Structure P
Amino acid sequence: MLESLPQESRVAIFLAGLSALMYGAGDFCGGLATRKTSILMVLVFSQMVGLILALGAVLALSQGLPSPADLAWGAAAGVCGAAGLGALYTALATTPVAVASPVAAVTGAVIPVLLGVATGDRPDPLAWVGIGAAIPAIVLLTSGRMEKGRSDAARRAAALGAAAGLGFGLFFFAISRTSHASGLWPLVVARASTISIVAVFALVTGRSLRPGGAGFAMVLVSGCLDMLANIAFLLASRIGMLTTAAVVTSLYPGPTVLLAVLVFRERLTLTRVLGLGLALAGVALIAV
């Protein structure tokens, strides 16, 4: 099927798929680090690593300064991304990964599609079938016969996953509104705004941001993967449609859940396997 697509679309889908792999692995590393240390420390230092990478890329490419509008969109993306990552890392550290991550992905895929359509994108009718699969997928992911504690955890995972997906969906939309001429500067601004927000919050609440701990190496890996995924997504959204880039990128629960099964030995019930499959199938249909 990909052979019938224009060259630009194939490149956009490849970059979005690469972004999904890196987002999935990066989210797992961030969630693992959050199990061992403060979530605020994880957010600040992972974003600092991303900021250094983005600045290095900008300087290496000798990119000019962006317009005020591009700076504003980048800052808005940073605010939304910070909220999404905070919710997702909390979910991955305290609730079932197999619930939180797919719910975040489905929510994060639907929002850019709707906003993309509102701003001129015209997805194939299959995309709407994929969107329609989101609701039953979430129901399956959060249901199942479990004892009370596990059932409550699944519902909390779904709520945090939806909040994360809202943040990610708005991040995807905001960053895609930047111009091609702005290069990677919007990602630099996004990271700077995220770090500023978390640092101010930590100062106001008296939380420590001291680096270190058993999970610090995972923090650095998470920051690198997250920024590389952002760069791949930004390029994909500029080459192809936002709707396609966002939903292919939203396949990231695949590697996240697989790593959780391998490392945490999470058990997947048949209901949740069906829910995960339906969620990923829905995202795939939107992409097609």
Structure Q
Amino acid sequence: MNINSQDFRVRAGDNVKLKKWPTQIKSYHQSKEQYQKILSEHIQKLSAQQSLLYASNHYSLLLIFQGMDTSGKDGAIKHVLSGINPEGCEVFSFKQPSAEELEHDFLWRAACHLPGRGRIGIFNRSYYEEVLIVRVHPEILRSQGLPDELIKDTIWDERYHSIVNLENHLYRNGTRVVKFLLHLSKNEQRKRLLARIDEPEKNWKFNPADIQERSFWNDYRKAYEACLSATSTQEAPWYVVPADDKETARVIISQIILDTLDELKMSYPEVDQARRKELQSIRKLLESEGESPE
């Protein structure tokens, strides 16, 4: 199996047309057992890399997941990152802004949840909602308390500029930002919505608002295309992950995260001579105690 992360990366400056990006590709596995084996191997490697990230304490990693309803964001986060030590990882889901958050600029609430050094932060949706859902539903913009003179046609380009500036700032300070668009077909979304109605254990997932948002499918596609074209950079790339097959999407995502961490060239802190001497002294002390009875 050979997964090339670059096959899914949006190059800086690309004019993205999502119809040219597949929502389904040939699987990297031939059976459920093989899928589980591949993902398990990736999870073990991710766990080791996370330990190294934490110990070296120089970099942090921010993973952003975006996609239409039912695209599999929750499942990808759950399955791909299941082996990571929860003490070194935090998942934050962006819901409707609170009254306090609306009193600040659109990036403020995201900045409050950025990962510290040595940690992995996961945004299930993110500040990108402000150029996606808000662009599709401009009435939301009117409720954000902005001065009237700032609500103009150029606001989206200005927000892209703010986002790129933030991500470049994070890069310069040791945070690597990796952004995933789980690229789902409209037909596959229909199947998943039907499953939420037909299967009792999935009824709780069904939200009538999802049907309303589905009617804006083409508007969302255009918003995503503009967003990806403007904000995929060398420092903070977007990856368009075919999401019609959840298992294949999870394998791709895990490989991209592994490749990102591999590029950091991390190592465990070296022990100097004084520290090594101290450890040996402590070792001798412990050995001199001998085995104690239980």
Structure R
Amino acid sequence: MSVAARTVRTLAMKDGTPLHLEDWVLPAQAARRGSALIVHGLGEHIGRYAHVVSALLATGIEVRGYDQRGFGRSPGGRGVIPGPDALLDDARIVFDDWHRDRGDAPFLIGHSMGGAVAARAVTGGWIAPRGLVLSSPAIAGRLSSLQKFALRVGRRLSPDRPVPSGLKSQYVSRDAAVVDDYRRDALNHGLITPRLAQFIVDAGTQALAGAGRVHVPTLVMIGSGDRLVDVASARLFHDRLPAALRTLHVYDGFYHELFNEPAADRARALSDLVRWLAAVADGSPVPAPDRGPDQPLAPGAPG
């Protein structure tokens, strides 16, 4: 594989907030298939995606990733957003800048909360990518009745006060080393504000309502053992997509971070991702999901 040039810089958002960006660009002589923008999940940062970046580069996809405001190396109160559309506006600015830089529309890849951002950005018209990939998207979370009550109260009384997110790190991955690294990572945090929580809820609801308007190839990847987001809602989002554009992979027993599961399983998920990206980039037929017993297609899925 050709060695990609990695660039780290900041990019100013509408309110002047400088977000942390990392770009990986292939050398001129490399076989290039396109580019992608990765949007990370709640509590984490783009530095956790180095192995995903490597897999994309190996198939000719250049990559940009960024730390969303209030996460990782980007500034802002931890888990704080200034308004309901802030993460969508940020994603659009970062995407459009990458589009101008690379010359063609990038793929958009969102994980968990980043999946909610990506799904809403596409269904709401903020971003028009070459294709959309949603990994364990937070189309709906797993909120208890008490948490729902606390959210209603919090968004009225103290919408910008950070509180523990309640994310249970033991359910991030079935790989104990990944969980240990997640807990030790100083750039991760476990905070959320009622305003951010409400954004995630609303983004998922609105994405579901607008799924039928998606006009780009879309890959939805979920684990049946995910305890951090509602898998049924992610499948419902897939089912509402135009049939000719949708692909679904359901991984039996996988936890939340599909690309951070035990070695053989993460390799399988990454292989599915890069094969799909390559097919869409090349204009080839999209690979059919594995028809084994652990890979059921959602009702009405094509093929």
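Quick note: the coordinates plus some simple rules give every number you see, no bench work behind them. All of these numbers come straight from a predicted model, not from anything done at the bench. Cβ atoms are built from the backbone, for glycine too; each structure is taken alone.
If we compute mean count of other Cβ atoms within 10 Å over residues 85-92 for structures P, Q, R, which one ends up with the highest value? All intermediate terms of the calculation are to be shown ahead of the outcome.
Numbers: P: 25.2; Q: 14.1; R: 21.0.
Largest value of mean count of other Cβ atoms within 10 Å over residues 85-92: P.
Thinking only about relative contact order in percent (Cα under 8 Å, 6 or more apart), which of P, Q, R has the largest value? Display every interim value, and only then the final one.
On the way: P: 42; Q: 34; R: 17.
Result for relative contact order in percent (Cα under 8 Å, 6 or more apart) over P, Q, R: largest is P.
Starting from the value -11000: which structure in P, Q, R was helix-only ellipticity at 222 nm (-39500 (n - 2.57) for each DSSP H run of 4 or more, over all residues; to 500) calculated from?
Numbers: P: -27000; Q: -14000; R: -11000.
Source structure for this number: R.
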